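In the part that follows, the structures are each spelled out as structure tokens.
The numbers here are math on the coordinates, done by the rules we state, and not lab data. Quantities reported herein were computed from a predicted structural model and do not represent experimental measurements. Cβ atoms are built from the backbone, for glycine too; each structure is taken alone.
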Structure I
């Protein structure tokens, strides 16, 4: 075969592309798994390379490899991270359940570059993988990549969405709208109360995600094949975590029980569950925006979202709520990702979970999708919508449910009769109440003032 070279591993010889940095084991995986043509996530590969650098630092200190070999490995990792490293990682997501193919892909690529830097052989198994097994480095990388993605992407994005929502709430505080329960008219609320409710949801999700970080930053590294730490120096796990913390500026620690961290993916399942909870909140906010924006004539028409693109290929002038729709689809995908992770988490058979790659893919996908959509929702929907005050006042003036404020004075039964009559006649509730009670107009105006009726909310 032209443009290939012969590589050897424990199973024999194999043709590998001439210019590829990887070797035989990676090529076997490429040949064996032509399934989705999707590679492992960039965040995962980045974390795996960082983990290999941290392992090299630890092994130098513990004299498990020579200082020259270790420095060459670290140099190779730095070289990869400084460039387009994903071109060297072709292994499909749907591969061996332990992620061994991705681990060996990294080992082979780093070994090739380290050998060039050193001018002497750096072995992918004996040196780059020293003190490690796929069975601990891949679970470790799942935790590390998810931790970094939360710190760098999702938590800042959610915080930004909270800030934008609270600023918008202050801007629209003066507007009062008809509240709705069961999609039916209810007592009035301020627009600021609606938006601050959204912000409170998001803040709660931030707190819940932050609560997952200590478990996520607890690592399986040091357990090697089955949790016993065979072939790893007794101090390797602690040194590894220390160096990884320095490289990432996130505090990682060795897990208290490595058997649990290798045999299960309970932490990933828990984190995914909270990501699902966040997706549910985003879905609620997106759908509220869509409903309030509906119309402009035949819907609620309470707000007007920023027009971003033509909404129809056949209906001229139509503009749709595209950012809330995109956010709702993201939320649906995250909920689906969580279902997959839940099933994958059940595949911890004895000493190893064997659905690690798909857990990594779905966990990181959920984080990235929600981080990106949260910023778009903030900038192109919440920050820029315009309130249709005339529409709000029109609906409020005809809202028969305002009669609820009269319950303590005229009783529920009488209030219900007035509400039904006002709705039937299409008249303002104050006019009907004036005719059917002994209350004066000044009293009714005070009791039914929408601004006062919203005063109990925070």
Structure II
């Protein structure tokens, strides 16, 4: 046996990797001012209590997260099964028979047997320990997947809410401008009836008014769609829209808290997809260790206690009770080709998990940098759009005043109205887009509590 053990030790293949692959983040990663990590409950940084309520409702009520809960419970049960492999197992059996021999008349022979057996595998070569480690890493991966889904649920709820308020704001802008354009159309119609305006001015006024009216149903449809998305995300049927606070209607959420991104290293440690990929490498390595342990014998201690009851009237005596105990050794050798093939399978999976981890890190860096860049860019546009809107309002007032004084034609008023509508709509879109890009940046930075914090919140 010692010769076989020595041969097994000499031919154990080395593990393909020793841990997660190191990936350089690079010195040019975009980071916002302030090196603190972003808030885990980032939705509280928006000046909107209704947004906070909806996100927290979704995190508690989402059926997607309930499904993830069951996946975590499954891995917990599998871990318990793996842990039980290190303790003795007990089995019991019982049987009874009754028989009459041929020609025996009315004589019957009756008997019963009962047995209790115990088996305990000694983890001499670490196979059971490696299987337990793999189960632990699988549980970690399931928890990180649940956290990843929580990040998605929170961000999708926030985005749906922003879409709702954005559509409401744009609807208000459209309705306000439609009212103003209707007044202008009535004025041009009066001037046309009195011969002070031509048919071209009247047609242009009608075209602009009708075009604005045609945009309103689009905004109403967007409102309905956003409400349905919010209902589904918060665990309600689409026919039962979420109970929304009308006091916040048409008010696009603004990020009141300072946006901080932290360092790339902090971001990678927060990202649940990166942490899940890291856990998958560890699980694959542990399974590889368990496969390598199959190159060696398994040693099991077996104990059996059994008894026989016959129809002699004596239940038990020294002749009816038996006991056996002793070690058992089993080995897959000397033909270990299947064991080596399984090792190759696990090594290939480990290398694949390492490649997936590297890809997850690179995707996380790209995702975060793109999201941060988009957020910064959209914020930079706000000042110019606000200035453009102020100029458009002033231009419209001047054009209307000059028209009423007979200095300009209605065409100038129509053009100023169109410019004003466009400026108001662009600013409304910008406000919503800043909020959306902030949400996407938070999602890219991996923010939403730890697994323990998430579990405690959802249980509360």
Structure III
């Protein structure tokens, strides 16, 4: 019933390019060899390989490669295509024509992650025909992103902080946090179990791994952190707030607009958020209350597609739309209703599973389409991990007090530039910001903070 990572990649490519699944499988049948020099080039090549291997096949034998990627070494010329990558103190350059060999710059680990994610974008764009990667060379500048080494080396102490969402973006966040000087405790919050397709994007999850996402991510990531302790919490963010009374800071990596709005309703003081929309968009948002800027409910306003998706899920599962809880999981009673429509299912496999996860598993091809026939795609690994890296960077900037903006809208296929960051004010019709009781609720939960 569950989809394998390969199947989910095929469905994604099929929807994105408008081809059938056999054609998508042929497009994905690409062999890439990554060859690198020593030092920073080797570290970069390892990170790039980890971003690529969940989508295409990596080979060591250059004679079997369709695409050769060279970093700090001369090409062999044995592959049909060659991608040249040069690293320097302020970024990386990617080209299909020869570049000067780099001088082994001393890059920060998070800078290497950014460079590898954008390199994966460039390489896949040359390896798979039809992807939205623009032609020509690609230049990545760390300074234009605000990813300066001095900033990334600042120590951070976490307390009263939760990560909401242990899926692909949450995995990407923790992979990036490995390179920062982070101490303290982080609660990893997620109510869901690992799904069949998670492994094609969640790099801390092994293919075939099972169990609650929060526990598996916390356990698998812990060995990468000497001074940061993970505390898994299997449940929704609201459940955590009910247990703790309040949560000061939340790093939001969930995959649902309604869930993000519900997190705002639980009154955290500090929010740092990143999300993906299909394969083409990354949104980064942050704020600290009290603020005149946008909240999560402003950024992720209710849209009609949410209602349409609930109707599609209900129809596919054979239940009434009133039974579909976009924020919750299938309980024992609803599992019985689903089994009545799908007698081949087992209740033990349904209880505790998310509605949209089951819907995708039962009718994967349909689940990747909105009611309007538009593409709703599981991102490539590099897109989710790039969103996680930007979430880590925004977290660092806010912790260091240099975040003067609160919003970014990014295209993962194109170089970032200085003016990407902007300030978004409140939405006039935001049901959270305009509610008369919102300020009163904050005063009650956070009496030590001034909400004048």
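State the single structure among I, II, III that was used to calculate helix-only ellipticity at 222 nm (-39500 (n - 2.57) for each DSSP H run of 4 or more, over all residues; to 500), giving -18500.
It must be structure I, since only it matches.
Given 24.4 as the derived value for mean count of other Cβ atoms within 10 Å over residues 154-161, which of the supplied structures I, II, III does it correspond to? Don't jump to the answer; show the numbers that get you there.
On the way: I: 19.6; II: 24.4; III: 15.1.
Source structure: II.
Among I, II, III, considering only volume of the Cα convex hull per residue in Å³, which has the greatest calculated value?
Numbers: I: 180; II: 273; III: 145.
When volume of the Cα convex hull per residue in Å³ is calculated for I, II, III, structure II comes out on top.
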